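These are the structures, in structure tokens.
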Structure I
Amino acid sequence: METVSLVIPTQRRLSGLSVAARSVFAQQGVDPARLELVVVDNDQVPSAQATVESLAAEAPFPVVYVHEPKAGVANARNAALAQAKGELIAFLDDDEEAPPNWLAGLLSTRTSLDADVVFGPVRGRAPPEITRHRTYLETFFSRLGPASTGVIEDYYGCGNSLLRRAALPDPHAPFSALRNHIGGEDDLLFGQMKAEGARFAWSADAFVWEDPVPSRLSLDYTIRRAFAYGQGPSAACAAATPPNYPGLVFWMAQGLVQAGVFGLLAAVKWLIGAPDFAFTLDRAARGLGKTLWWGPFKIEFYGRSAV
């Protein structure tokens with residue numbers, strides 16, 4: 001049976017880390033002898049070490065603490081993989097909570113479909129006091145996919161995924177440091193794997209809950225994040241070797257049209273108080289990001305250090 005390293009990157013979210021780790025400890029249908037948990041602390045100081053050591057006392061399998069002081073999500077993931085011993089790597093974020101059958105579901109899908117990477121759904125949860133734009137906010141922090149389990153052509157993000165280490169281009173440091181500050185390091189990796197013939201799968205029942213920190217449950221945050229998401233395909237074309245200029249022109253042109261059409265529609269919906277205003281504004285922001293993707297327009301959500 002293949003061994004599994006469960007990886008949780010974290011940065012100054014001790015409460016969320018504890019929830020995520022304990023949900024991993026409670027997994028059912030998987031032999032604990034196959035498992036280990038690797039927590040990588042991406043803070044300048046080892047702020048999560050005491051929490052991880054306390055959690056390790058509760059764990060039914062080994063817990064490994066890794067301190068990666070160099071800020072950046074790619075640095076954190078690579079540091080975890082450098083210490084992980086598993087043949088399979090399962091990623092869970094420090095604001096996510098896995099139901100008891102989560103890992104068994106991912107593993108079953110990987111085996112039955114002979115997949116190199118398996119992705120599962122993410123269900124956003126907002127606390128009861130969040131009422132304004134609640135549906136939009138929970139949808140924004142969710143990952144939707146096919147209704148049934150099966151092989152897929154496209155790929156998703158790292159949170160709630162299972163990777164076969166041997167399929168990675170670099171088994172110990174596969175994530176590009178170029179994306180440390182803006183994110184999308186997983187998109188670059190999975191895009192490369194797809195080009196090399198990797199097999200992707202979707203596990204429809206292997207969902208996790210996502211509980212965003214309160215500061216993110218606002219349009220101020222999500223619209224900026226939507227803009228940054230929109231920058232992804234254009235930036236990827238520009239960063240390709242050699243640069244994919246036809247693709248860049250396509251995405252920028254599409255973004256310009258999208259920003260104009262949905263921006264105007266969002267303005268109308270705002271004026272009449274339409275309940276789906278935020279969804280339309282989100283689409284406009286993503287379009288604008290495709291068009292304004294370079295230099296001064298880049299928004300950094302990752303790689304910020306603080307003592």
Structure II
Amino acid sequence: MITVTGLRKAYGDHTVLAGIDLHVPAGSIFALLGPNGAGKTTTVQILSTLIDADAGEIRVAGHDPATEPDAVRAAIGVTGQFAAVDGLLTGRENLILMADLHHLARARGRSRADELLEQFDLTDAAGKQASAYSGGMRRRLDIAMGLVGEPRLVFLDEPTAGLDPRSRQAMWQTVRALVADGVTIFLTTQYLEEADQLADRIAVLDGGRLVAEGTADELKRLVPGGHITLRFADGPALRAAAVALDAAAVDSAQLTIQVPGDGSVRTLRALLTTLDEARAEVESLTVHTPDLDDVFLALTAKEPVR
């Protein structure tokens with residue numbers, strides 16, 4: 001659905017995108033991660049024809065945004081970081097306005113508005129001004145407005161920014177339902193759990209360069225640091241375990257030992273066997289494997305690119 005090679009964009013001496021490559025298969029969720037200023041929004045703006053690239057070969061839904069912008073626009077929907085909802089209009093009126101902008105026939109525009117109100121659980125609020133909607137409702141309406149033209153590809157630029165956990169979960173369900181209907185999603189987010197939950201593939205952008213790309217599991221394997229924390233009931237058990245494991249990370253105050261480990265069944269079985277032989281009874285254990293937070297912190301700069 002999207003193919004990008006050597007995408008570049010600069011403003012004066014400031015390089016925003018330094019030659020990135022992307023491939024997004026149809027019917028998938030692709031997440032672009034990165035700190036503030038990394039170039040995420042600029043990438044979306046170029047792919048959605050809002051601004052021009054300085055260099056690179058780009059195809060969106062089979063079309064070049066530079067030479068065939070109308071064809072690209074006909075195939076996509078865009079939801080930006082901030083809801084583009086008219087607060088003075090009702091939810092239904094906002095959707096009908098979008099239908100008119102898409103030049104849908106009057107009857108089809110009204111029926112499409114009603115379909116989307118039902119799909120996004122907004123039917124009961126259809127006649128209320130959007131200014132009275134909650135943050136989650138406004139966000140759902142915003143995404144629904146981007147779907148009026150039945151796009152094959154939807155750009156979601158930080159769609160859950162500012163939402164509470166319940167509203168964020170509801171939005172994730174909405175995104176999954178869209179993909180189940182055959183829509184391709186290009187998602188930018190700073191919520192690492194969001195990318196982990198939703199994305200088929202993830203790319204990490206930092207300073208205008210792609211520093212990693214793969215599935216969530218593939219990215220997690222890039223970062224070392226998996227460990228197992230063992231907690232003991234008393235000092236003698238702790239000391240016996242420390243000797244048996246030749247452990248360096250011993251916390252006598254907390255009665256814990258931290259040992260390297262990937263959390264696999266084989267690793268845990270071997271560890272517990274060693275402790276049994278040393279007669280060091282474990283009270284509890286916690287497994288930590290690298291998550292996308294670890295990946296993000298390891299691969300991106302400490303300070304945002306400005």
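Bear in mind these aren't lab numbers, they're just calculated from the coordinates by the rules spelled out. Everything numeric in this text was worked out from a predicted model, so none of it was measured.
Descriptive notes on the structure:
- When helix-only ellipticity at 222 nm (-39500 (n - 2.57) for each DSSP H run of 4 or more, over all residues; to 500) is computed for each of I, II, the one that comes out at -13000 is I.
- Which entry (I, II) yields the derived value 1.00 for Cα Rg over 2.2 N^0.38 Å: I
- Volume of the Cα convex hull per residue in Å³, for residues 39-206 alone derived as 120 - corresponding label from I, II: II
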